[in-house]
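Each structure below is given as structure tokens.
Every number here is computed from the coordinates shown, using simple stated rules; none is lab data. Since the structure is predicted, the reported quantities are computational estimates derived from the model, not experimental observations. Cβ atoms are built from the backbone, for glycine too; each structure is taken alone.
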Structure I
Amino acid sequence: GKAEHIALVQAAGGTMNGTTWLDRTNYFETMPSHQLALALWLEADRMGTLLDALSQENLDNQREVVKNEKRWSYDNRPYGSWTEKMLGSIYPPKYPYHHPTIGSMEDLDAASLEDVKAFFRLHYAPNNAVLSVVGDVDPDQVRAWVEKYFGAIPANPNLPAALPDMTLPASIGGEIREVVPDRVPLPRIHWGFRGPIFGDPRLDALDLAGQILAGGKGSRLHRRLVREERIAQDVALFSMGLIAGASLTAGWATARPGVGLIRLETAYWEELEKLAKELVSDDELERAKALTEADELGALQRVDEKADRLSMYATLFDNPEMINEILPRYLSTTAEQIRDVCASVFTPENRVVLTYLPAAGAEATPAPEAAAAAQAAESAA
């Protein structure tokens, strides 16, 4: 019945949710072990019979839920449009990663009941799904329940055989800059780059570069921009691993009141260039690896995160054993690998720069190289 799924989960002492991102959609429930059969039955019921329950009423209800999420997470949040703008610049039009999964208001309004049903028929089938169960369970009993509840759901013989060709050049091919007047409290500069795809060891090195540059208060960007020069309120740099074409490496720096954006952008870019030219010290490399190891091991202590990662590696790579392979790869990464991947990724030709300004003053900032040349000319004069 209506909302019965979530009511049964909550009555059993469980929680549930779902997420959609560019490479996969997942649904998950955390339940007491003795309620596993209920969870499996509910998920099988959703996969096998949801199509029959789809109606214009519940489509309209969920459309409004997603619209509210978009308003909350993107439209009405300071700097909230950066993801949409960055994806739209990093990836070409009509490319699958060109826009965020939440879509636009126009897309949401245009989705018809038949569109939703056709999408469900194509993708939501046992031969296009991975089920992971983690916890205090008996594997033989789990297999028996899975066969009992999911066994009668038919496979979809019309699944696409493979992804379309998603090859992209490693570089964007030229700097893209945009000034974004917005309702923001302080100016902020966002950077974006194409990076190696998820699963490529070079992305492991780029992840460690993110720790060196922006991983906590001991990182290079925080130490210089926030603590020493006091020109930034906060800094970030991280990679969103994607399985085809190119991943997205993104970062930002929020200016302190009264700080010139040329100075802020130049300082940030100098730290990226330095990592692309010089080998990181042994101490910094060990710190980055220790932070990454703590993150990985901390996550794997939670059953929900362990289940999510197993299903992710199985879905994207057909290799759930990657859950045991990722950390050793990080720990074996060398300073040379970090320098080399930074040299290939952090280039002006592979750079998107979004400058957010409080709506009253929207002036473009020049690239750091142009700013440095102007300052040199001014000094010579």
Structure II
Amino acid sequence: MNGRMISWFKKNDLAALLLISIFMNGFETGGYQAVLLSIGQTYQLDERGQGILAAVELFATMIAPIIFGTIADKVGKRIMLILSTLARVISGTVMFLAFNSIIFAVGIALLGCATSIIQYVAIAEMDDAYPVTRHHRMGFIAATYALGAVVAPLIVGATIHGVFGWRAFFLVDCVISAIMAFLLWKCCFAVREEVLDDGMQEELEGATRPVHGETSKIYYFGVALLCIIMFVYVGVENGVGFFLNGFMYSTMDSEKGYLALSLFWFAMIPARILCGIFARYREALLCLASIGATVFLLVLSMVQSENVAFLVVFILGFFCGAVYPNVLTYAADFAGGRTATVIAAITVATGVGGTLVSGVFGFLENMLGYSASFVVLMAFMAIDIVISIWVVKIGRRVVQ
């Protein structure tokens, strides 16, 4: 039994660190969304100012993969993860000490760069190190991200009225990131699974492999469609996440927006785990996720009750949660072996979507109000329904 446990640990120690890295990215996302209203109050920012501050981080997540996107495939994913995690420590320190919004913006921009690189490199490394079970692991990666986003708002709710206020969140993030940088430095990044023959691979993963194999070229058109899906989805996700707190406070006079935000992310966990388990049904899951998210965005725009909002946000989170893992499985098939490059391209798209929607939503809210702004998000999300159907159709031709 001890020998079996040791063997399991040697195989999965890298996966554990990669999952914790992804968890911390979700932790940062959920936490920043939860404290944005308080940060705005500290620096006397209205909704437009808060939207711009949110967009600063998301703009950085867009720029980082453009600059560093192909470097990880050349210099190694290990060094990129370590350096990015150390950059996260520096950014957390800057934000904890920031005495005005400009300095805070510098810190959050650095954090956006760091988390963006960590995200695409960790996913690419998981794909490379575990080629046999990679499709199943994509669902768990996405679920781990959501778990981090669930935990963070709860910590914010418990510490926001303490000595450090919203700064306590960044202090916690800074300490954990320092520990993670050390553990990543000590870990070996060798491949942990032997590739099986195509038939056994398909049976294990419940999904298919690229026609031309792992050494083929990137299928650019397929990757472009995945980028569009994530551009729209992350834009919507950030529009909901960053402004849900303000929506509930303004519409329902509720100060429990952080709890609704936690429910939004919590619902993504079972959705993403189920997507990993049922990867063979990814075609239907991807389309249903886009349809469900579109419908419940419309429902959210009409909600006036706190308790009803909790329920609607949970269901919305469940459908939203199914988009990301299914996109990742298609990304693995379209990558042609250049996983970091493809995931970097998708990460750029998420950064663009998040930046534009977060920045625009603040101005929309000032002009139209929260409810009408969520209707605009609903119409935006409907684009993903069409693109998802398109991906499913070409995916059948690209893979065997």
* Asked: For which of I, II does Cα extents along the principal axes in Å, calculated from the coordinates, equal 81, 46, 40?
  -> I
* Quick one: FRET efficiency 1/(1 + (r/R0)^6) of positions 92 and 180 (r between Cβ atoms, R0 = 25 Å, to 0.05) came out at 1.00 when computed from one of I, II, so which one is it? -> II
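A value of 8.9 was computed for mean count of other Cβ atoms within 10 Å over residues 156-163; which of I, II is the source structure? Mind showing how you got there, number by number?
Details: I: 8.9; II: 14.2.
It was calculated from structure I.
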* Asked: Which of the displayed structures (I, II) returns the greatest value of mean count of other Cβ atoms within 10 Å over residues 236-243 on calculation?
  -> II
* Upon calculation of mean count of other Cβ atoms within 10 Å over residues 108-115 from the atomic coordinates, which of the structures I, II produces 24.6? -> II
* **Given 0.55 for FRET efficiency 1/(1 + (r/R0)^6) of positions 164 and 308 (r between Cβ atoms, R0 = 35 Å, to 0.05), calculated: source structure among I, II** => II
* Structure fact -> Matching 21 (relative contact order in percent (Cα under 8 Å, 6 or more apart), computed) against labels I, II points to structure I
* One of I, II was used to calculate FRET efficiency 1/(1 + (r/R0)^6) of positions 140 and 332 (r between Cβ atoms, R0 = 35 Å, to 0.05), giving 1.00; which? -> II
* Asked: Here helix-only ellipticity at 222 nm (-39500 (n - 2.57) for each DSSP H run of 4 or more, over all residues; to 500) has been calculated and equals -28500, so which of I, II was it run on?
  -> II
* When you work out FRET efficiency 1/(1 + (r/R0)^6) of positions 116 and 300 (r between Cβ atoms, R0 = 35 Å, to 0.05) for each of the structures I, II, which one comes out largest? -> II
